[in-house]
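> Structures are listed in the sections that come next.
What follows draws every value from the coordinates through simple rules; no lab data is involved. Keep in mind that what you see is a predicted model, and the values were worked out from it rather than measured. Cβ atoms are built from the backbone, for glycine too; each structure is taken alone.
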Structure P
Amino acid sequence: MRWAMQRMQGFIPLSDDALNNGDIAMLDQFSTRLAKLQDLMGAKLFPLVLEMTKEQGSLDAFIDKLNRLEKIGAIPSAEGWLLLREMRHAFAHEYPDNAALQTSMINRAFVLAKQLLAVLTHIETFAARFALLKE
């Protein structure tokens, strides 16, 4: 995703004209990587960190897992993660007849993608520190 974001850097913030004349393949690459990274973090990384910290317990609901991850300092904010998920769901819908809405959503997704990468860095740092404490 970082690669796609670097390639997009030259035309962000995106304008309606740039959207019509832009690299659609790059925008598709960005949206696909954004979705996959968020899915992977939620489905694999978060449960792994909870297991590693012995925080798993009976956390069946995803929001409970997020709240526990926030409580132990593994993620900055459960609410922030939920905002990222909402954005991802909105971004996944295509609006081919509304360039202004597409442009706005892509620009918002680009900003929130930076936040997603910050959450990833935060949890990687948390996991590394935790692993060092266990040694």
Structure Q
Amino acid sequence: MTTLNGQCHCGNLSYQIETDLTLQQIEARACDCSFCRIHAAQNWSDPAAQAVINIRTERLLNRYVFGLKTAEFFICRQCGAYAGAVLTQARQSWATLNLRLTQLPGVNERSMSFEGENVADRVARRKRVWMPVSIRHAAEGSE
């Protein structure tokens, strides 16, 4: 079992991933969209893994939506780091997380393009390749 931990610069957004893959098997996706290029994102997901995103202060989370509006892109309002994207439907959520927020050395990456996908195809692909995720919020008054 491999555990990956990541967090934004200020620590407001953090995540844990539990996967059966080894570090050598992890290959990030370098999407060619303008958002991912600007953030130099190295997104990764494992549909057999389990992930948790922790939000310390909700008001410091920007849930940015663009393009086909099929996912929320989690960006910290305080330090500006992009943590990952979350698709939520029927009380289930899936995520792809940005490995740039981890301490992994030299992650392999593969260039990807999702241009031309329609909404149904994009949602279906994400449900198939993104990982199940739980989102935890800090208790009120614990900031």
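> Could you tell me which structure in P, Q was used to calculate distance in nm of label points 7 Å out along Cα→Cβ at positions 13 and 45 as 2.8?
P
> From which structure (P, Q) was mean count of other Cβ atoms within 10 Å over residues 37-44 calculated, if the value obtained is 17.8?
Structure Q accounts for this read-out.
> Still on this structure: Looking at mean projected area of the Cα convex hull in nm², for residues 69-124 alone, point out which structure of P, Q has the largest value.
Q
> With volume of the Cα convex hull per residue in Å³ computed per structure, which member of P, Q shows the largest figure?
When volume of the Cα convex hull per residue in Å³ is computed for each of P, Q, structure Q gives the biggest number.
> Next question. Given a value of 102 for volume of the Cα convex hull per residue in Å³, for residues 29-76 alone, point me to the structure among P, Q it was derived from.
Structure of origin is Q.
> Next up: With FRET efficiency 1/(1 + (r/R0)^6) of positions 53 and 109 (r between Cβ atoms, R0 = 25 Å, to 0.05) computed per structure, which member of P, Q shows the largest figure? Present the calculation step by step, with values, prior to reporting the outcome.
Values: P: 0.25; Q: 0.70.
For this comparison of FRET efficiency 1/(1 + (r/R0)^6) of positions 53 and 109 (r between Cβ atoms, R0 = 25 Å, to 0.05), the top structure is Q.
> Out of P, Q, which one gives -23500 for helix-only ellipticity at 222 nm (-39500 (n - 2.57) for each DSSP H run of 4 or more, over all residues; to 500) as computed from the coordinates?
Among P, Q, the structure yielding -23500 for helix-only ellipticity at 222 nm (-39500 (n - 2.57) for each DSSP H run of 4 or more, over all residues; to 500) is P.
> Thinking of P, Q, which structure, once distance in nm of label points 7 Å out along Cα→Cβ at positions 61 and 85 is computed, gives back 1.1?
Going through each structure in turn, the value belongs to P.
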